[in-house]
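Nothing in this text is a laboratory measurement; each read-out follows from the coordinates by a stated rule. Computed from a predicted model, the values in this text were never measured in an experiment. Cβ atoms are built from the backbone, for glycine too; each structure is taken alone.
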Structure I
Amino acid sequence: MEKGTKIYVGLDVHKDSITVAVAEPGRDKARLVGKVAHDVPKLLKVLAKLGTVDGLHIVYEAGPTGYGWQRALAARGYTCEVIAPSKMPRQPGQRVKTDARDSLNLAEHSRAGMQTPVWIPDPQDEAIRDLSRAREDAVHHRGQARQQLKGFLLRHDRRYGGKTSWCLAHDAWLARQSFESPATQTAFTESWQAVKAADERVARLTKALQESITDWRFEPVVEALQALRGVAAVTAIGLVAEIGDLSRFEHPRKLMGYLGLVPSEHSSGERTSRGSIT
């Protein structure tokens, strides 16, 4: 079946329900099919009524439900794309947003070729990205725990005289701290133990992340990135896990645009005006 005769299906996916709309070939507006439960067999029954497996082009926005629907539909032969919400066309002055309108817009914009699909990672790619993000969260929580302990010590006028905090010397200094009030001592001990627990969590996740890339298809890319000054294993893994397959970018400028490292521009006529990076 030719691309022009495809039937475009827009899905507005939520955790409990899916709103379905369809745009037939031509210029007619999309029509609302209805709402079904968040269940694969039930959605497949609706899709079977709309057209053949080869005749449907299905799209839905990327969101908290992940890529499960794309993988489930692709495994059954359907063409399914996950759309970047930030690249969805928006009409100026549009102030009404409903599930039905979202699904209708998805179907119509897909038929018009006005949508940008996101890259779909393999399950292993997604697993490593989840682990990388878990470590990033752990580092953030450790920073909060350290800041809270520092604030506690500053309120009690306990100042570390060394040049570098969170080293062996700083840890030994913390071990020598004591307070007259039992309540204050308990608060200090608990705060210090929270920092230690955060350190151990980061160390566990770092080790697991470094071990997880063994036999990963992007392991050579991670090793190549470490040749750059200042890029260690954890940084390289995080970059590759978030960016994905670098070969999907036709030119380095495309990659820089994806990362937002190109200047913004608002030019008109003979006037050229560039601003900060996007």
Structure II
Amino acid sequence: MAGNDFMQQDAIDIHAHTGGWAGYTPEQTMLMNAGADVLVRRARACGIVQTVASSLDAFDPSPDVSVDVDAANAALRDDAERHEDLLYYTVITPKLPGWEQQADRMIDHPKCAGVKLHPRWNYWSVEEHGDRLFAFLGERKLLTLTHTGNEGNEPHRFIPFANRYPGVRLILAHIGHSEDGGHSHQIEAVRQSTQGNVWTDTSSIKSMIARLIERAVEVLGADRVVFGTDSPLYFAASQKARVAYADICDEDKRRVLYENAAQLLKG
């Protein structure tokens, strides 16, 4: 099939956002924030039939300014109830008291797909909180998407916990993203996992690097790469086009765009 045919094929976006991060400049806020209505409209326009989002309002603007994570999660839950094709991740910040109880309230909802971790923008240490956090996630067998690539939350830091707690299904976000200029850190981290419970996603601008998605499929197999857009930070149709026109076989495109996420969401 041609790439333009795959632009019409059903896709599931495993990594998107609604709301607005308070740390943006006014120009960034205007360009890169969006509510659920805009997110869903852009997704539908390019054949994304289901979107899984976390709230940008749940991320702290600075180390010394904390937001109301519980309120942000609840607002996105309400948005998901209004849109048939929108699911949500509940954001967990393990440095906060009572995070387990807050998470349990949110993950019981039928529109909750799992958990989002953002140690970079919620300013917590993977090593300090990893065992308690992953024990919680593993006991509940939760689908978990984590930001990776910045200093302190490089993808390899999560692998010891994913290996110790195989009940967690962990997606390492932002294939190709790093602060040291390397583009293979997420790929190598998936290779280091031993329990078959780790994936990486195509979200963010780094997926536009020539042959990056192709290399991930070559090294890991298409069943370990999941489609994500990081919308509204990036334009959903452009992110889908990168997979639709990738130099991989049709069956691999179907796996990346739809089938892998469908299996993960089934649990």
### Summary
Value 21, 16, 10 of semi-axes √(5λ) of the Cα gyration tensor in Å, for residues 59-146 alone was derived from the coordinates of, among I, II, structure II
### Message
To test your reading of the models, identify which of I, II gives 3.3 for distance in nm of label points 7 Å out along Cα→Cβ at positions 11 and 259 when calculated.
### Response
I
### Query
With FRET efficiency 1/(1 + (r/R0)^6) of positions 51 and 179 (r between Cβ atoms, R0 = 35 Å, to 0.05) computed per structure, which member of I, II shows the largest figure?
II
## Note on the structure
Candidates I, II; semi-axes √(5λ) of the Cα gyration tensor in Å computed = 48, 24, 21; producing structure is I
### Task
For the read-out log10 I(q)/I(0) by the Debye sum over Cα atoms at q = 0.09, 0.22, 0.23 Å⁻¹, for residues 91-202 alone, a value of -0.52, -1.20, -1.24 was computed from one structure; give its label from I, II.
I
### Task
For structures I, II, calculate relative contact order in percent (Cα under 8 Å, 6 or more apart) and state which one comes out highest.
II
### Query
helix-only ellipticity at 222 nm (-39500 (n - 2.57) for each DSSP H run of 4 or more, over all residues; to 500) computed as -10500: which structure among I, II?
II
#### Entry: Test item: distance in nm of label points 7 Å out along Cα→Cβ at positions 19 and 235 calculated as 4.5, pick one of I, II
I
